[in-house]
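Asker: Each structure below appears as structure tokens.
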Structure P
Amino acid sequence: MTRIFLIEDDDALRSELAKLLSLQGYEVETTVDFPRAAQWALEAAPDCVLLDLQLPGADGHRICRDLRAASAVPILMLTSSESEFDEVMALGLGADDFISKPYRPATLLARIQGLLRRSAQGAPMLPSFNGLTLDPSTATACYQGKSVELTRNETRILGELLAQGGKVVTRQQLMCALWESDAFVDDNTLTVNVNRLRRQLHAIGVPEDFLKTRRGIGYSL
């Protein structure tokens, strides 16, 4: 079932939207923890996010930015603002569409269907494991709404580990991925790169034991 995550502070409107979407066959999840809305949305792994721009105790633009930094999920911004600046800013931060309140239910549903259709035809899924996602095109790792830029070597190491989904990757495999050969490579160089990657991931909240050392063999997630 297609899942939609709804971030809306108006209780009546949130209930009305959830009912409308459920009647259309969508699974709906919501949150009123707006400061951590991006985190909850990412953990729900929805197919589309409906995000109100003006939220108490939170900035809709920032939530949009945090979502886009960690996921390619389609984002439809909802707002009562008629400011062209708000629309341009939202789209610039990664929103896929923008609709002003009040809106007709049929129009909203058509916009959602359009986003879902384009998403199904769009870019491939980014490699991820247990909430950690890597975007190789930007050399960026994302975890629970936070992101960090990686070096080329860090990106290649993490890419190899994510591709194995928790299985052990040998040191030889990683060295070949980094330098196309494990010959004439100082073994300590790989250790330095892995330790640097571990620190980078820890800086965005990834647990220290997420990247595990398998002594005498290699590494795993």
Structure Q
Amino acid sequence: MRSIAIDGPAGAGKSTIAKKVAQRLGFIYVDTGAMYRSMALYLIRNGIGSGEEEKIARACKQIHISIEYQGGEQQILLNGENVNAYIRTEEVSRMTSDVSRYAAVREQLVSLQRKLAEEKDVIMDGRDIGTCVLPGADAKIYLTASSGERARRRYQEQQQRGIPCSLEEIEKDIIARDEQDMNREVSPLRQAEDAVLVDTSYMGIDEVVEEILRIYQEKTA
């Protein structure tokens, strides 16, 4: 099976790019961030705080997250419920960053992610794909952009969904999330030694897609 790992900070465009690359190559796209967001949504709904590690570890045993594809689009099922419409809020984003540092959370989801990669050609994006989940990926990309540009993209995304938000607050959240993701004890966000850095600050979506396809073709030639 072939695999591409895309890592990078929040708002770098990983999901958008990965979906398009997957379509071009005929790979399955695995949005690992959505899996973590689904777990965060469960905790919020059940009144479990981000600092309650023991409760979170117990809750993990009650959470089943699976992936289905409808019309080529990934659907995240949380205990059988399609939660795609509920996992993109800023509240869920903050909770996701807070709880993804816990070993119990990561262990449960990493095992599922690796199983998917064993069965299908995949492109997977997240924070620790190249360093932890798929260290043997055929191509590894570290996708990033300036915090200002990432905040602008997230702001536009929320506006299109009709969700009221503040550009300034989004950028503050992104900077705080970067700090937390890069300094957590379990699987911190970092560029794998053999990953190729792609800064999308001044690149269009199609340009980034072509660059990743070029890198993949070069790595697998």
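Asker: Thinking only about distance in nm of label points 7 Å out along Cα→Cβ at positions 120 and 152, which of P, Q has the largest value?
Answerer: P
Asker: If you don't mind, there's one more thing I want to ask. For mean count of other Cβ atoms within 10 Å over residues 64-71, which structure out of P, Q has the highest calculated value?
Answerer: Max of mean count of other Cβ atoms within 10 Å over residues 64-71: P.
Asker: For helix-only ellipticity at 222 nm (-39500 (n - 2.57) for each DSSP H run of 4 or more, over all residues; to 500), the calculated result is -13500, so let me know which of P, Q that is.
Answerer: Traced to structure P.
Asker: A value of 0.10 was derived for FRET efficiency 1/(1 + (r/R0)^6) of positions 24 and 208 (r between Cβ atoms, R0 = 30 Å, to 0.05); which structure in P, Q was it taken from?
Answerer: The value was obtained from structure P.
Asker: Of structures P, Q, which gives 15.4 when mean count of other Cβ atoms within 10 Å over residues 96-103 is computed from the coordinates?
Answerer: P
Asker: Continuing with the same structure: A value of 19.0 was derived for Kirkwood radius over Cα pairs in Å; which structure in P, Q was it taken from?
Answerer: P
Asker: Moving on. Once relative contact order in percent (Cα under 8 Å, 6 or more apart) is calculated for every structure in P, Q, which label goes with the largest value?
Answerer: Q
Asker: So mean count of other Cβ atoms within 10 Å over residues 16-23, computed for just one structure, reads 20.4; which one of P, Q is that?
Answerer: That value comes from structure Q.
Values in this text are rule-based calculations from the coordinates and carry no lab data. Given the structure is predicted, the values throughout are model-derived calculations rather than measurements. Cβ atoms are built from the backbone, for glycine too; each structure is taken alone.
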